[in-house]
1. State the single structure among 1, 2, 3 that was used to calculate FRET efficiency 1/(1 + (r/R0)^6) of positions 166 and 382 (r between Cβ atoms, R0 = 35 Å, to 0.05), giving 1.00.
2. If P(r) over Cα pairs in 20 Å bins from 0, in percent is calculated from each of 1, 2, 3, which structure is the one that comes out at 24, 51, 23, 2?
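What follows draws every value from the coordinates through simple rules; no lab data is involved. Just so we're clear, the structure is a prediction, and the values are computed from it rather than from any experiment. Cβ atoms are built from the backbone, for glycine too; each structure is taken alone.
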Structure 1
Amino acid sequence: MTQGAKPAPGCAFSEALSAPVKAVSGYRRLWVALSGGLDSILLLHLAARCHPGVRAVHINHQLQANAGETETFCRNVCAELSVPFTVQSVTVKLGSGPSEGLEESARKARYQAFEALLEPGDTLLMAHHGDDQAETVLFRMFRGSGVAGLAGMPKSRPLGAGHLTRPLLGIERSELERNARLAGISWIDDPSNTDQRFDRNFLRLSILPALRKRWPGLTKRLQHSASACSESGFLNQRLAEIQWQALGGYERRLPVAGLSALSLAEQKNLLYWWILHAGYQPPSVGDWSQVLHDLLQAADDRSPELRADGYSLRRFQGELYLVSSMPDLPCEPVPLEAGRPVNWGEWVIRLVPASTAETEWPPIRICTRQGGERVRFCVEGPSKPLKKWLQEQAVPPWERGRLPLVFWGLGGEKELIGIGDLWCSEQYCGSAPAAGWRLIVERDCN
């Protein structure tokens, strides 16, 4: 522990330090992420002075030998300040990606705990400061990030159902430490912060001091660069949104002809925006020019695809599709009974009585295509191969095998009465279906 000195007579935090914390507003509940280190302990003192009713949350990663001591210290500080204290213990599991070491895995576990805690209207204050921002910008530069990454940490952003704010982001750590010592504040030093096997510690302890010695004011310079990158990132997003609308983008489809007319840089920018807007992370691709050529220039009889984490990009009939990864479907037919909806992949299928009169429950089953199915659109009309009809309806190939097919009857007397949310037999739809039952198939398009 770093023990604070006796506070100087009449000691008060500087206005430059207090002002950004005072400016936080519009919250229902205000939380401080409390690690026990200098930055978060000082932020807690500032928040407790500026905002009555502030709360603190401590994430115990259970990684350090002094984890219990740190938790107790945070609890005692909160007791002294009359601040309600919450502890969230997490289990850190190493990720499978090449960049997901212990640091990144702990960060993910920490933010997941914060997201689970925050409710609508909540704001979480985090104590990242100017030196952290400089470290982040350099770290991302060495990893080859674009302007979005080089913009560093945003001062504020949504987090789960609530919001995350970093009021100290424009203040250097030396100023925080000076104020903490003048105020007699104590804090816990994380022993892992001196381990230079971790990339960020190596930057903080070996690289940044040398850079600051060569270029005084480095932190401010990097903040200016991050701000410029943030503006560039914003303009890139606006350009992508304007081009998406101009090209006639619709939900998760984008015309290939319009996309092909753009420059390579514009194509990449638009795809990045489109993927992020859909809630996914753009893939790490070494040669985007080759990927885009394969997706946009392949022959019409080809089905190019780029697979990524949780989704894929596919092309079909002149359009590029962003397709979410879907769960597996049942291998065997599933019975559909009244009052018991069936969840079938992205569909929900229900059978409801069409009147109050008692009607015998029909033998209905749900399954996927097996091959050779035929559909009769009129009771007395001819039947048609389902495969041909799906092609005529321009149903993408990857969706055809997932469509729930609803059959009436058992054994050899089966009749197709529903094809996903694309068609339903007149016997089971409308205001007064002849069968006495109404078949409802709804699709979640998210």
Structure 2
Amino acid sequence: MKIVMVGTGYVGLVSGVCFSDFGHEVVCVDKDPAKIERLNRGEVPIYEPGLDALMAKNVAAGRLSFTTDLDTALEGAGAVFIAVGTPTRRGDGHADLTYVMAAAAEIGRALTGYAVVVTKSTVPVGTNRKVAEAIRAANPAADFDVASNPEFLREGAAIDDFMRPDRVVVGVESERAKKAMAEIYRPLFLREFPVVYTGLESAEMIKYAANAFLATKITFINEIAALCERVGADIKAVSRGIGMDGRIGNKFLHAGPGYGGSCFPKDTKALARIGQDHAVPMQIVETVIKVNDEVKRRMIARIEDLCEGVLRDRTIAILGVTFKPNTDDMRDAPSLTIVPFLVGAGAKVRVCDPQGRHEGEALLPGVKWTENPYQAVNGADLVVLLTEWNEFRALDLAKLARKMATPRMADLRNIYDRDEVLAAGFTHYLGVGR
């Protein structure tokens, strides 16, 4: 099938490349000429392990192309996916549907034959019906169905998630649309990956409910970590003990500086607003949002404690600023709360991150970027492990300690063992929930 992917951001580009690897003809469309030029030169504008090679493979095979011309791209297409951004709307927490509705209207004007219009963007319940209205308003004669196909891609593992999903969720209302979606995902069906067919509203809700639940697990374990610190328990042992319960599971039970990224912050806020709009307050989700903000502030207080309450003129090395490893994404990363506070308090902050500098230079003014962790800690008063990149999991701790003015560590991801760190020459070690 010929598929058109509208939007070449994270979701659109990964999905388009993976669909082309299924054997479909995929045309990715974006309004940004500079981005399309980069893609046509073989340059991937985001960091996602394996994406560059997979993209090059399918471009070379003639299955994948990039353009700004939506009208031409839609010729002969059986499906068109909307994969544009839905950022949090400033001031009220709602998802901003400006780009989705604009894409729907443009698709409507360009449609000349039947196509299923699939919303891949994360959108509030009821949005797919609004997409259908926008298409009909732009082209009353358009022959189309709408479908909801939310994504569940983890940054840093997106290709594997797409090719080996826990499930594919498809919201449809007609057999024609269901048949088209089944053809698109046929390679996964043949390998017996589950495809869940639902109505439009259920598919939309599944996405928000899943992300809110995962954010809740993270926030719950961070609250338990705070209590562990007071009562002398070890959060790693607690997480392991409860995670072995099959009803709970061991994922998303790692204490740290709070969740961030492109999904959890905006999706929890949007779900809270949806609940308020329908007079069904999402009290748990609202609390999760509040507690997650408090977790970041608690991390700042712990860092201050390690610096004996004085941040001014302290040299602090930050290892990792992206919201998670294996991505260059800085959106709502804990570093965007913690690092500016340290800089504003007069600390001299050095930063090391394998992929974070491209976005981070604009987002974190006043810091000094370094090439490796040993350069970052040279003469430092404190090292803060903020993102658990593999590069930071097997550091030469004795070497770190020797290079520092006062060897102190704030391990906000619980990568290291306290005794191991102190034995290597550090005078102070602080973990989370330990």
Structure 3
Amino acid sequence: MTHRRQASRTTALALAAALVALTAAGCSSKARSGDGPDTGADGVKTGTGVSATTIAVGALTDMTGVYATLGKSVTQAQQLYVKQVNAAGGVCGRQLELTVRDHGYDPQKALSAYTELEPKVVGYMQFIGSPFVAAVKQRVDGRDKGLVLPQAWSASLLGSPYIRVLGSTYDIETINAVDFLVKEKGLKAGDKLGHVYFEGDYGENALAGSKFAAGKAGLTVVEQKIKPTDNDMSAQVAALKQAGVKGVVISAGPRQAASLVGVAAAAKFLVPVIGNNSAFAPQLLGTQAGPALEKMYWFASPSLPIGADTPAAKKLVADYRAAYPNDGLDNGIVAGWTAASVYGEALKRACAAKDLTREGIDKALLTLNAYDAGFGTHDFSDPKAPSSRESVIIQPDKSVPGGMRTVRDPFVSEAAKGFAPKSG
């Protein structure tokens, strides 16, 4: 998923400062609806975002910015889920309403959209942008308490009862990726492992994982820190080749991964390269780097790919294509569908407990300790932990729907089992 680039810590502080001003503005307006719970004729307690006929859920997405492709896929998958649930009668006798706001990956727009929707929705089944989620974390935990399922995987988001990471965090994902290089690509004790990574939370969180895994496997990490604006990886390839690394991890965006693999192939630097989930997009297979990506590139993912050979994946592909015949397939669809399914299940369990308040929905999520939406099993019983430590190793393959082929089914490496992510 291409959305997982993180802003620097300086940017996060600036976002937090912006939030203070927006929070003050929000508090000066009229009080949010549903400050006190009500009990309807059906005996179900309700609060903010829930009426006798509807359940309003928010989606804070990027449809026009750097992650526009991702945002579109995530949002359309969630709209498809809502349509199907409503056609089957809704949840708790109520229709789901998904209210979407496009922040264009702009911090002011993201925080303004959150402030606007907060008194109107029960929570958010989508929030793209780790820095933006981190900026509202204190407010969510302290006052709002609306469940947020972000499309972001930084360990800094762990620890909140209301902001819950879906799948393995970047550090755990990278530990599993290094395990793949050792177990299946021939890296051994004494070898050097290159790691090209974005500055900021995403890259640094992934680097913590590669260093931990390298220590367990007897490898030495050769670091190459880059900025999101760095698109030509020629210098990094030259440095890693000179250092004699036997494999490379890349924690960056798809553009950087394509450049790294393409340049390495041209330079006859034919070592295995593995990326985090954000470091691939199917569109790359249509570029000059496509052939090299299919031969020497893999990436780790928290879920099975959209093209997986499973009944759930095949049904989602068929349903999505029927709903959006002119759009391609990517893992944003899986991310959106999984988050929507988890949110929907939490709502159903909250209904069974006769409590559709925000607190009731948060409590209901804690009871999901083995939930599978068709692309991986999740445990939400511990807010301090990611919902899964599993990773799937995927190889680009243009012959497969979505351009992605599973080469190692969901697994947790021994190193990842004993690793403790550092939460925010």
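1. Working: 1: 0.00; 2: 0.30; 3: 1.00.
Of the structures listed, the value fits 3.
2. Comparing all candidates, it corresponds to 2.
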